[in-house]
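What follows draws every value from the coordinates through simple rules; no lab data is involved. From a predicted model like this one, the values you see are computed outputs, not experimental measurements. Cβ atoms are built from the backbone, for glycine too; each structure is taken alone.
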Structure 1
Amino acid sequence: MNDSGMQYRRVGNSGLEVSAISIGGWLTFGGSIEERTTSNILAMAIEAGVNFVDLADAYAKGAAEEAAGRALAHVPRHELVISSKCFWPQSDAPNDHGLSRKHILESCDRSLGRLGMDYLDLFFCHREDPDVPLEETIRAMDHLVNQGKVLYWGTSCWSADSLQRAHALCREHGWHGPIVEQPEYNLLNREIEGGVQSAVRESGMGLVCWSPLAGGLLTGKYDQGVPSGTRGADTNWLKKQLTDHGRERLCAFSELASAAQLKPSQLALAWILHQDSVAAVITGATRVEQLQENLGALGVSLEPETLTALEELFPPVGV
């Protein structure tokens with residue numbers, strides 16, 4: 001922890017340290033919010049000690065990287081941990097998607113160009129690619145690390161089996177292995193506890209988790225339904241979650257947060273940060289006030305009775 005109160009955690013067994021609360025650009029930077037707002041959010045994040053900014057070539061079709069690059073241009077590069085990702089199609093060209101060597105290398109160069117940077121701290125395989133040999137994907141990532149364009153690489157939404165296979169290949173051939181998995185993880189989605197979390201721990205990887213607030217469901221704003229003008233009003237997935245039982249559970253969660261003198265979002269984030277192998281939660285924000293609220297999860301120590309109540313309210317997969 002530094003003077004700002006930020007906590008820093010090592011990513012698995014690597015030497016890389018990231019802020020426990022990070023900021024991501026999915027659905028926000030270069031898209032739903034103005035660039036001035038992006039700059040204000042990132043400025044507040046940096047001032048609060050956030051060093052990890054998570055991006056991807058697919059976010060706003062590259063505009064998120066451009067907006068973040070401009071907003072962070074004045075920040076000394078060594079103070080930042082910048083990540084991007086590749087996998088999703090960037091055009092109709094037959095090789096402009098997936099995890100082939102060609103697409104990985106070209107995607108990295110394009111991301112660096114949009115960011116105005118010389119290297120990425122982290123480069124993620126945004127999904128698995130069953131159409132490309134795993135060896136080809138890993139060798140491309142290893143090549144980028146050896147070039148210095150990427151310092152570490154990771155995976156996102158990979159299965160436990162694929163993570164284990166990847167590390168076995170890296171050990172066999174002496175390649176740089178992935179140090180981090182980026183899964184969706186929140187109280188409403190605990191699927192990684194069924195195997196991915198164990199594979200991550202056994203291989204010495206860390207977790208940086210996206211959608212920690214379940215698309216806003218764990219913020220309290222949907223407890224009474226879907227307010228007009230919110231993202232949930234246009235998202236079928238959220239509407240399906242807001243059944244009578246779903247709302248009852250969300251209301252109970254908000255009451256539990258209130259009893260702990262926390263905002264619902266703070267309780268949701270604190271719970272994830274309490275979990276095994278988690279290095280960071282990736283938060284989004286459309287307003288600086290949302291970032292301020294999320295930062296309030298830092299340093300929260302959850303009481304045993306609160307943890308028990310959360311387990312009962314949101315039981316693990318298969319329970």
Structure 2
Amino acid sequence: MSISHYNSYRNYLKKKFGKPVLKIPVSAGFSCPNRDGTKSRNGCSFCDNSSFSPVALCENNPVDQLLSIIQRAKHFDAFLPYLQPFSNTYGSVELLRSVYEPLIAISGVVGLAIGTRPDCFSEAIFSYLKELNSGTYLSIELGLQSSHNSTLEKINRGHTFEEFSKTCETLSRLNIETAAHVMLGLPGETPEMVIKTAQRLAELPVHGVKIHQLMIIKNTEFQRWFEDGYITLLTLQQYAELLDAFISNLRADQYIHRIMADSKPEYGLIGPDWSQHKNESIAFIHAFMDRVGTVQGRFRAGG
């Protein structure tokens with residue numbers, strides 16, 4: 001696999017801990033202010049967490065989920081639990097402590113990755129995360145999708161880019177590692193807008209970026225938009241071209257957590273079809289990067 005074109009998060013973890021680290025998604029049953037009525041009951045227009053993460057449907061507690069995978073992981077002895085579905089800082093400090101700390105205490109666990117929204121923090125939570133970060137590796141993954149407020153409003157994200165930036169700055173002051181989730185191919189976004197998002201992320205204290213394509217999932221607003229002709233799915237070639245432009249405008253030191261997402265029809269995937277063929281699609285993307293000479297940060301002055 002040709003990963004020299006970008007700064008792989010997997011390699012970063014291996015270097016940091018001196019061995020390969022297996023990142024394991026788990027669900028703790030958190031909700032989201034964009035679904036429980038605090039901001040909206042409709043959720044984001046693309047959202048059906050179970051399509052991206054079957055653990056969203058898991059009824060077992062997160063410790064049992066984690067242990068069941070660790071017991072089958074024959075070639076790893078370092079593990080990073082990833083609280084993935086919904087907003088995993090959306091609760092009291094007492095609740096967060098009761099979820100996070102049993103996971104960190106498991107033998108072989110090297111830290112904790114927490115997926116959440118930029119508007120799901122309080123001063124008390126920031127203080128607790130600072131405490132947690134002093135004793136273990138901590139990565140906060142913030143859903144963003146786009147740096148353009150017009151897009152965020154269109155897809156019902158319920159927050160602004162400015163809120164995202166402020167949260168990143170606060171976490172940076174606490175020396176807590178952050179990553180941004182970004183979606184390429186959003187309705188109404190031009191390649192120039194995608195590049196602008198990369199450039200804005202390059203200016204922020206964001207350590208990593210997780211990139212994925214727009215996918216159409218059953219029972220989402222995007223399904224209705226797709227059926228009405230408002231969304232045109234990217235071909236794999238088009239996605240590779242956007243990805244090249246995006247990565248080339250990031251900072252060279254930002255870690256790339258992922259270059260595409262995958263799902264299956266049994267989890268609600270409608271399209272694009274190449275989303276269910278992860279290995280083949282990544283091989284295509286890497287071959288494209290070989291041909292065009294993708295180098296992370298190559299279009300950014302100073303790298």
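Between structures 1, 2, where is mean projected area of the Cα convex hull in nm² highest?
1
Computing FRET efficiency 1/(1 + (r/R0)^6) of positions 198 and 246 (r between Cβ atoms, R0 = 30 Å, to 0.05) gives 1.00 for which of 1, 2?
Answer by label: 2.
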